[in-house]
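We did not get these values from a lab; they are worked out from the coordinates using the rules stated. Just so it is clear, the structure is predicted and the values come from calculations on it, not from any experiment. Cβ atoms are built from the backbone, for glycine too; each structure is taken alone.
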Structure 1
Amino acid sequence: MRIDKNNAIGLFNSADLLDLGQRADGIRKALHPEGVVTFVVDRNINYTNVCVNKCRFCAFYREQDSPEAYLLSKDEIFRKIEETVALGGTQILLQGGVHPGLDLAYYTDLLRSIKDRFRINIHGFSPTEIKHLSDKHGMSVRDTLLSLREAGMDSIPGGGAEILSDRVREIISPRKIRTADWLRVMEEAHKIGMRTTATMMFGSIETPEDIVEHLDAIRTLQDRTGGFTAFIPWSFQPGNTELAMQSASKDTSATAVDYLRVLSLSRIYLDNVNNIQASWVTQGLKLAQVALRFGANDFGSTMIEENVVRAAGVNYRVSKEDIVQAIKSSGFKAAQRDTYYNVLKGF
C-alpha cells in the first residue's frame, strides 16, 4: 500500500532504523527477486568548472576569470572517452557548470563530434544546463532537448535537484533554477522518450518535511511519465564549501545513520521507480555494501573519474573488480549494466 507524505514524515522521524531498513529491503526483494546488484562502467567528464550559479554547497565551481577555471578541449574529452572505452565503459556522464560563454552550437557540435568517433551512451547535461540554454536562445525546453538529442545526447542525469524545495534552494543555491523548472525539464525529456535519473542531495539545511516533498515530487512526475530509471540519494559534502564555512557548526555532514534512513525511506516512498542506487562515491565502499540491505539494488558507476565530490575533499576510488567483489561478498550476484538497466554481463 502506497504511503502518503504524513506517513513518510512519521517514518523518518520515529521508525527504528533497522525496522525501516528491513521494510525497504523487502521492497527491494519484491522488485528484484533474482538477487542481482548492477553497476555501470563509465566516466564523469566535467567539461568545465566555470559556473554562474555559484551554489553555496559547491566546492567545484570557479569564476570565469579564475586562474583555476578550465574548459576542456575536444582532444582532452576524446582522450578521456578513449580511456573509458578501453576499460569496457558504455557511458560517459558529461556535465559541467553553467558557463556563460557557451551556446547551444558548442554543445551540439561537441555531441556530434563524440558520436562521430565513439559508440558510447552520452548521459549528458543536467536540467540546470538545459534550462540555461533554453533561456539563452529563447527556445522552448522541448526544442532545446530535441536539438541536443538530434546531435547525440541519449539520456539526462539527475544533477541539480539537490532538494526540490524552493525554501531550501533560496538559501543554498539562490541563482539556480527552481523546483518547477527542474521538474519541467525532466517532464519534457520524458515526453520525447528520453530517460533520466533523479537525485537528491541531503544533509545541508533541509528538514524531514523537505526530504519528503522532494520524494513526492519525483513520485508524482514518475506517475505521469515513467521516465526515471533510477533514484540516487547522496549526502552533502561540506568540505571547502561556502555553506559549511558560514555555518555555526562546521561539522554539517550527514552521518551513516542519516544516509541509511534517507535511502530506506526513498525505497519505500518511490514505489514507481525500479532502481535505487547506493552512493559509494560519498559514503565509501563499506557503507555502500550496507546500503544493499537498506533498499539499494544498484551500485552506481565505476566512475573512472569524478571531480565534483573530490573538490569537497572526499576521494573514494574503487575499481570494477572492487565493486564486483563488494557486491558478491554482500551475498548478491554482480552484473554490469548499461544506462537503461539492461544487463550486459554477469560475474
Structure 2
Amino acid sequence: MRVALDAMGGDHAPEAIVEGALLAAKEQPQTQIILVGDKNRIASLLGRAQENHSNIIIHHASQVIGMGESPLLGLRQKKDSSISVAVQMVKEGKADAVVGAGNTGAVVAATKLKLRFLECIERPAIATTFRHLSGISVLLDAGANIDCTPRYLFEFAVMGNVYAKEILGRSNPRVGLLSIGEEEGKGNELTKETFKLLERTNLNFIGNVEGRDVLSGTADVIVCDGFVGNVVLKVGESVAAFFKEMMKKEFMANPVRKFGAFLLSGAFRSIAHKTDYSEYGGAPLIGVKGTCIICHGSSNPKAIKNAIRVATEFVGHNVNTHIVEAMKNQLAALAQPTPTA
C-alpha cells in the first residue's frame, strides 16, 4: 500500500505532517508513506527525529497552495504544488491514496479534476463520521457540493450505505435524509424530491431525520447537501469546544468542584478520547477514481497518523468497487415501473 501525503498542507505543516508520518510508519510498516513537498525541509525534520523508517520516502514539490488561496487559481498557477503532485501520483498509479490537510477546496478540486469520478457517479461527496451514544454514523456531503440535485443526494445515500457497510461494519445501514421534520412532506423541493427517489431504492431508507438525530444514533447514514452538511459539521465542532471550555471553567471555580473534577477525571478522559476528531483522522472524498482523505486544517500528528490508517482501510476494503456495484443495482431498482395503487 502506498500513500501520498501532502507534507506542506495544513496549519501546522510540515512539522505535524512529518511527525504524523513517523507515527504511521511505526504502526503500519507494510505501508509506504510518500511525503510530498519541499525535500530539504522534510529531510531536515526526518533527520531531527533520529528515526530511520525504510517505508518513508520523499517526493519533491516546489510549491504550496496556501489555506487562504483560491483553489482553482492556485491549481492553475502552481502546477508543482504539493497537493497537485500528490494527486497526480495517484492518477499515474504511483500511489494508492492521497492524504491532505491543506486548503480543502484545493484538495477537492485537484482530486475531481485529475482523478475524475467513478462509473455512474456524477458528484463525489465528503463523508464525515459523527460519534453518538451507541456508536458512529456517517454524514455526507460535508462540503464538496454546495448546490445539489435529487440525483446527487441519491448517490450520496448509496455511497454512504457502502461506506457504513464496509468501514463501519453495519450489515443493513439505516439511511436518513436530513430535513426540518420527520414527515414526508417536510423540507424544501430538494429534500421532497430526494425522498421520492430514496423510497424507491433497495436501501434501508428510514425517511427524514432532523438535526437532533445527527448525534442520537437514529440513522447510520445521514444524507444532505454540502452546504447543510458543512454547517452541521462546524456547529458540532464548536459545540464540543464550547462544552469543554465551559466544564473546565465551572470545575475550576472552587476547591470542592476541583475535587469533584479529580474524582471524575477518568470519565472525562474517556469522553475526550471518544470525541477527539484526531482519533478519526480524516474524511474520504468518496466517489472519485482513487482514494482521497481530507484532514482538518489544524490536524495534529495523531490525526495525520489516523488519516493514513483510514486511507489504507478504504483501499483495503475495495470501497470504490462496491460503490460501482451498488450504484448499478440501485439504478436498476429505480428503472423499475412505479407500482400503481
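Overview of values
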| item | result |
| --- | --- |
| Among 1, 2, which structure scores highest (criterion: relative contact order in percent (Cα under 8 Å, 6 or more apart)) | 1 |
| Computed 55, 38, 28 for Cα extents along the principal axes in Å, for residues 14-181 alone - originating structure among 1, 2 | 2 |
| Parent structure of the calculated result 2.4, given that distance in nm of label points 7 Å out along Cα→Cβ at positions 230 and 326 is the read-out and 1, 2 the choices | 2 |
| Among 1, 2, which structure scores highest (criterion: distance in nm of label points 7 Å out along Cα→Cβ at positions 54 and 302) | 1 |
| Identity of the structure behind 21.0, 73 (criterion: Rg and Dmax of the Cα atoms in Å, calculated), options 1, 2 | 2 |
| Source structure (of 1, 2) for Rg and Dmax of the Cα atoms in Å, for residues 78-149 alone, computed value 14.2, 45 | 2 |
